[in-house]
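Quick heads-up: structures coming right below.
No lab work stands behind these numbers, since they all come straight from the coordinates. Just so you know, these numbers come straight off a predicted model, no measurement behind them. Cβ atoms are built from the backbone, for glycine too; each structure is taken alone.
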Structure 1
Amino acid sequence: MSERMNAAWHLVRRPAGLLKVGDLEWRELELPALGEGEVLVRQNLLSLDPTNRVWMNDADSYLPRLPLGAVMRGIGIGTVEQSNNPKYSAGDTVQGMLCWQKFFQGPPEGMTKLPPIPLPLDAHFGLLGHIGLTAYFGLLEVGQAKAGETLVVSAAAGAVGSLVGQIGKILGLRVIGIAGGKPKCDWLTGELGFDGAIDYKSANVSRELSRLCPNGVDVYFDNVGGHILEAVLGHINLRARIVACGMISQYNAQSPEPGPSNLAVLIGKRARIEGFIVLDYLGRAMEAALKLIGWHMGGRLHYRVDLVEGLAQAPAALNRLFSGANRGKLVVKV
């Protein structure tokens with residue numbers, strides 16, 4: 001492929017359920033001349049996240065719906081190759097909405113220069129960036145987690161959930177993770193130091209919560225919604241906080257999923273559910289980064305990256321987030 005050619009995945013059909021062949025189309029197009037105020041960025045790493053699937057739907061989310069024919073939206077890390085913008089120079093490492101493509105070319109709106117850190121480049125996805133900010137501020141600011149409390153985390157072996165549980169342990173909470181499969185549960189209670197783990201694929205979640213959380217649940221960090229949320233609501237304490245981070249059980253649903261039938265428990269328990277978006281905390285990114293890096297360098301906070309080789313593999317790889325096949329943060333090496 002010529003260096004002036006771009007390769008990109010374009011959304012050409014709204015998916016029904018999981019992403020299928022034909023929903024996205026691979027196109028190779030010549031790059032135009034660089035315009036005034038624009039930058040040309042060669043993408044190195046592309047983050048795959050459950051929200052990618054949300055952006056494919058014919059409805060607005062916290063961002064406007066993606067038009068058919070557009071390059072698939074996605075967060076990436078890349079190197080500036082050319083710049084007609086005074087804020088950026090060739091060689092800068094940047095992060096932003098680079099989308100599912102080899103090159104990003106255009107105005108650098110929302111793009112940030114990444115400072116050098118004593119960690120691999122993928123740490124900006126596995127430990128820092130939108131993943132780290134979500135875990136840190138979701139637990140501390142929205143969840144108001146305190147030492148001595150009991151924290152339950154769903155999708156606990158995922159990128160965000162695994163950080164949330166470990167931060168909970170650092171802060172002195174009792175932490176129970178919910179994940180799919182024995183290997184993931186063993187990883188949580190072994191390397192990551194969770195106090196317990198529930199395999200939702202083979203165990204009765206509510207019964208296991210009774211066993212592992214005999215004093216109830218103070219904070220629930222919810223990444224999945226659905227019947228898992230319903231099970232946890234049955235065990236919450238007075239003034240419990242439920243952090244609504246994601247609803248991965250519903251992103252591929254072709255009809256409305258049943259919601260929890262026991263929301264009335266929130267009234268008697270004077271509990272609250274609060275949703276949040278990581279964009280709310282971008283202005284405080286350095287605060288979180290310093291803590292996360294310090295904990296990691298001190299051996300108290302671990303992250304794992306599941307690296308997929310090649311942009312061509314991105315559509316198939318995305319579905320691994322919904323089958324539970326990924327191990328840690330799912331990233332494409334472009």
Structure 2
Amino acid sequence: MPQELTVPSATEIIELADRVINDGYMLTTQEGKLLLEVEPGSEAFVALLAGAARIREHFVGDKVHFCSILNAKAGGCTENCSYCAQASGSSNMDYDKHRWLDDGAIEQAAASAKENGAGALGLVAAWRGVKEGKQLDMVCDSVKELIETDTIRPDVNLGILESQHCADRLKEAGVKVYGHNLETAKSFFDETCSTHDFEERMKTIQYIKQAGMGLCSGGIVGMGETKEQRIEFAEQLRFIDPDMIPINFLNPLEGTGLEDRKTVDPDEALITLAVYRFFLPEKNIMVAGGKEVTFGDRLHEVLGAGINSVMVGNYLTTLGTDPDAWHKMVGDYGMTPHTHEDVAEGPCSACGE
């Protein structure tokens with residue numbers, strides 16, 4: 001009979017981290033699944049977080065990206081994503097609906113994001129995807145105007161792209177990073193949305209890469225997926241090779257399709273972040289939406305789980321942590337924020353609630 005695989009010990013996790021750092025070892029699917037089963041509070045748990053921190057330090061250093069997002073077009077989305085307050089069918093009204101913001105409002109948000117220490121501002125729109133014609137022209141004009149102010153780097157998260165032409169136009173307008181989350185494992189995606197599918201998201205990612213834009217792509221943990229599907233999701237992220245990986249934790253907002261879900265346990269969330277660092281050692285991994293409701297007064301602990309990026313400021317329909325608190329937490333962990341010069345050309349954008 002084949003030997004039964006067991007959850008690795010602290011010693012084995014330390015050795016695994018050494019292999020990732022020294023030998024460029026890539027975790028197998030089975031190793032990722034077993035690491036997710038580490039017992040919170042155990043010696044193995046401590047070793048997992050410490051290993052993730054060592055891997056992060058080795059591959060991406062001790063500087064932290066700060067990024068912000070702006071709900072540039074809010075509400076009235078045609079898509080029925082079950083986690084989103086702005087989705088078709090959602091009865092959540094705890095935000096202000098509005099059309100695409102004018103340049104003055106966008107520039108004001110950019111100045112605020114820069115003051116908060118963000119190096120990039122992601123312009124997010126609640127719609128299926130930006131369309132060729134007047135809508136695409138409007139977005140490109142806003143990007144060009146913001147670039148001319150030389151305030152902050154404008155990234156975009158505009159949903160599904162209908163053609164390569166759309167991606168090329170955005171690139172020509174000056175967009176360096178396009179945010180487009182996979183959201184979850186392919187095998188679970190249909191449980192979260194029925195108005196578009198996983199393959200349409202993958203096609204958009206193909207357009208983004210062919211246009212030469214950086215890719216920001218991650219997803220949401222805690223929507224009901226299994227731990228095996230969390231590793232499947234990590235495998236798919238490894239395949240698409242994004243520049244930035246935002247990890248959101250479900251905030252089960254009232255009126256959404258997932259309002260009855262429980263928030264992810266903080267220890268489980270830390271384990272998930274740490275395993276993603278083991279699995280994706282060289283990537284920029286961001287903790288994004290839902291972190292406040294998930295971690296509460298333990299929010300600072302995410303910095304010890306291998307992440308090197310944080311979304312600061314508010315999200316799309318909910319409030320975030322005071323940016324000054326993040327600066328203090330980063331300093332307390334012996335890390336430093338990236339400067340605006342550091343991120344002017346680098347990947348930094350995400351999607352949040």
Structure 3
Amino acid sequence: MDPEPERESIIDLIKKGNKSSALAMIGNAFIAVAKGAGAAMSGSGAMFASAMHSLADSINQGFVFVGSVLAEKQPTRRFPTGFGRVINIFCMVAVIVVSIMAYETVREGWHLLHHPAQAGHAFWLNMAALIFNLAVDGAILVKAMKEIAKEARVQTKGWGFIPASFKHVGRSAPPTRLVFYEDLVAVTGALLAMIAVLLTSLMAFDALDGVVTILIGLLMVAVAFRVGYDNMVGLIGVAAPRDVAEKVSMMILADKDVTDINKLRITQEGRYYHVDAMIELRKGLTLADADDIKFRVQDKLMADPDITDVVLGIIEDNGVRNWTPEVLNEYT
């Protein structure tokens with residue numbers, strides 16, 4: 001039986017926690033205070049909605065950061081596959097928080113549609129809070145986009161990380177995805193709130209405040225649905241994307257003694273992958289030689305930083321091509 005791995009200190013685990021979620025937690029806490037003060041002084045529903053969203057973001061990222069720390073714990077005898085899916089549970093808790101905040105925001109917007117609030121004399125305070133919101137959330141969003149490109153192992157130049165983040169967001173860690181989605185909505189919501197505050201101060205269009213408040217609430221619902229779906233799939237277990245399956249198969253077939261892949265299953269857990277494969281070796285090998293080849297291929301796969309677990313079986317070449325482009329297309 002393998003010895004129990006040494007326990008990591010809390011400080012070591014915290015250092016491995018998701019930095020994007022920690023940054024977002026702190027930044028959104030300051031934003032919520034600034035916008036809450038503006039909403040209280042002006043009575044702006046859009047500012048209230050935006051403050052609620054920032055508060056929800058801060059609470060969520062606190063949950064997610066704790067989850068990301070626990071997910072980095074090493075496997076134990078009782079939990080031999082590790083704790084990677086713990087982060088999905090914490091993200092589901094964050095979804096509940098977003099859903100509650102979204103409901104309160106939509107309800108406040110509906111109330112403002114029927115009973116518009118009179119804007120106070122805090123126009124510049126509101127604008128300052130929203131500009132601060134855009135600066136902080138914009139910086140966090142850019143950080144999350146860069147993290148997505150880094151976690152997906154995508155090489156980009158200049159501003160290329162922006163389109164790359166939208167394309168490869170599904171291959172990033174659950175905490176990074178949550179930060180990306182929430183801050184994308186946060187930046188959009190701040191822009192909408194800024195438009196509402198500006199227009200309601202210039203013209204008698206008080207209903208716009210309620211409309212924008214409802215729109216921000218609906219954006220929060222969209223985030224809750226998307227993040228909830230992603231983490232539900234993560235808890236069940238989902239197959240790796242096609243490009244990952246292609247990369248793994250090429251690594252296996254690159255060995256001179258491997259002739260074919262009989263079966264291949266790659267499960268994604270967060271941004272990490274578990275590989276389970278049955279490979280075919282050339283005929284005439286002794287059992288000792290076959291074992292050496294298996295361990296050689298296994299070590300090669302484990303050297304990839306995105307692969308955390310490899311289980312390989314070996315059989316003699318059956319003379320039939322099993323790993324074909326049609327089989328690979330099943331991973332799309």
Comparing 1, 2, 3 on mean count of other Cβ atoms within 10 Å over residues 151-158, the highest sits with 1
Across 1, 2, 3, distance in nm of label points 7 Å out along Cα→Cβ at positions 135 and 279 reaches its greatest value in structure 3
The highest value of Cα Rg over 2.2 N^0.38 Å among the shown structures 1, 2, 3 is in 3
If helix-only ellipticity at 222 nm (-39500 (n - 2.57) for each DSSP H run of 4 or more, over all residues; to 500) is calculated for 1, 2, 3, the one returning -12500 is structure 2
